[in-house]
Structure P
Amino acid sequence: MSDGLLTGNDARIEAAPVGGNGRPRVSGAVLGRDGWPVEPATVTVVGPAGDQLGRTAAGGDGRFEVLVSAAGPATLIVAAPGALPVARAVTIPSGGVALGIVTLGRPGDSGTPRPGRWTIDPAHSTIAVTARHLALSKVHGRFRSFSGELVVADPPERSGVEARIDAASIDTGNAQRDGHLRSADFLDVGRCPEIRYTSTVVEPAGPGRWTVHGRLDLAGTVRDVPLELRYIGTRPDPWGGVRVGFTATSRLNREDFRMNWNQAVELGLSLVGTHLLVELDIQAVLDA
């Protein structure tokens, strides 16, 4: 243990002392590598002699709190179906301890995706765009129709991505607004029915993370746009296939793509924000 941080296979436990009365409490949260709670997860605290000091199930939000029968050295065991269990040594003060986040990995979550050609599954993927309105709230939209491929190479830096989006499939939940977004003021779908993204360079950005540089063809204008990509993991599916998961984010200045329409409300304030947040949640199937 060093500086309150315990590490292991796809696991992270951040520790800090917690004050309290009565029996010591061990608390924290169990999350997957994608940041979502792992369910159902159990947390067991075992003493030096192998006796169980306490046990509990993590809640739906991943949080747990275990009342233990004695302070001192112990072993924390965290397990969940389909995940790699974590067993780590921890010293429990008399006032208890907060362990922060315990990250559970799964078989296949090596930190590097499997090489091969992967086809994006639009039924289990999302391309979402968020914009500011009047600098007060956010308007969320998504594209309903898209396709694409990822070619994962070894090393990953030689990989490539290509995606195609039906511009007219934009959906913000408001028909009048969607019609305006399809007009020449924004997406100009009559002249530019398809949005395309083609990668040019893939750079490592940390374990399981890459920066993908590529060319975005949007509303008739092409610009270099980077994507911050995170690998979630690889899983078998119920139909005999293999699937991979990624998330990616990028920020666009819509004026870079000649989408300059706006309406001044007062000095220095516009109806629609200039910058757009693009968030991709991608699931892809390995080609046979």
Structure Q
Amino acid sequence: MLMVWAIMLMSVTVAGVVQYVSFSADAAVLDAADFKTLHLAECGIVLGLHPDLRSTDPVLKQKVGTDSGFEVWLTSEGSRMPINFITDPRVAEGVVKLFEIWGLSTEDATIAAQSLADWVDTDDDQRAQGAEEEHYKGFGVFDVPRNQGFISVEEMQLARGMDLVEQKKPDWKNYFSVYTDGQIDLLHATKDVIIASTGAAEGDVDRLISERDGGDGIHGTEDDGRLSDNTAISLLGLSKDRLAAIQGNITYGGNSVRRVESIGWVGEKRRKITVIARRQDDNSLTYLARLEE
């Protein structure tokens, strides 16, 4: 009986060791794949920050081996609304219009926009439909607004009226930036942002995007159109007065703050890195943010 018991004990022990080794091997494979996806994503970031690469360059999408590779998307922060410039009436007007496009009433859009502006400005004077310290104290929230620029897009959620924006447009954070230099880049901006920031008619914006994105209708592919600044802006059909009013707030490919999003992949595993950097006049880079997912 003792011998039988000893054999059974050894069998259980061996089975446990085999299972442990199996689990360890599986974990090692996953760790190796995770490291490789990160490495591939880093390779994409290095390429994406090269000053001579365009967003349509095929080198930005590469397959490495049989089951791995990376894909890189180049845009500019100018494709997003410059929230820290909202004290500029032209930017404030664009933010209100954007909220209206998303389905907010004019009143609710104005409340949110003016509250955001009260958060950014340096005084304690409340706008007619904005919010300063006393408003937030009524909800048990203290030491806000900070009366300086937002440090992150996420911080915008704390401003009065942004809960309604969240309800209407859950992905609203993708339309704002704290890093942009203040100009809307028509080369990369979405339809909603272009309409809101320029006041152009929807049909004219559709025409610009069609010419910009080429025959396949996908932005950032090889058939994208190569438009000059003047051609791109003229496609918007703006009056001379309107164009003069927003001239300093729009550009076409002239934004110096680049957003590089790189995804490394191995099989079904993905790793994403986003880097935001400003290109200086001497071609050097100033890194503003790095995010990993």
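Throughout, read-outs are computed from the coordinates displayed, never taken from laboratory work. Bear in mind that the values here come from a model prediction, so they are computed numbers and not experimental data. Cβ atoms are built from the backbone, for glycine too; each structure is taken alone.
Here are the numbers:
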{"item": "Kirkwood radius over Cα pairs in Å, for residues 157-260 alone - structure with the largest value, from P, Q", "result": "P"}
{"item": "Parent structure of the calculated result 216, given that volume of the Cα convex hull per residue in Å³ is the read-out and P, Q the choices", "result": "Q"}
{"item": "Of the structures P, Q, the one that 13.5 was derived from, the read-out being mean count of other Cβ atoms within 10 Å over residues 141-148", "result": "Q"}
{"item": "Top of P, Q by relative contact order in percent (Cα under 8 Å, 6 or more apart), largest first", "result": "Q"}
{"item": "Origin of the value 1.00, where Rg/Rh (Cα atoms, Kirkwood Rh), for residues 93-212 alone was derived from one of P, Q", "result": "Q"}
{"item": "Entry that produces 0.50 once FRET efficiency 1/(1 + (r/R0)^6) of positions 101 and 229 (r between Cβ atoms, R0 = 25 Å, to 0.05) is calculated, selected from P, Q", "result": "Q"}
{"item": "Structure from which -13000 was derived, helix-only ellipticity at 222 nm (-39500 (n - 2.57) for each DSSP H run of 4 or more, over all residues; to 500), options P, Q", "result": "Q"}
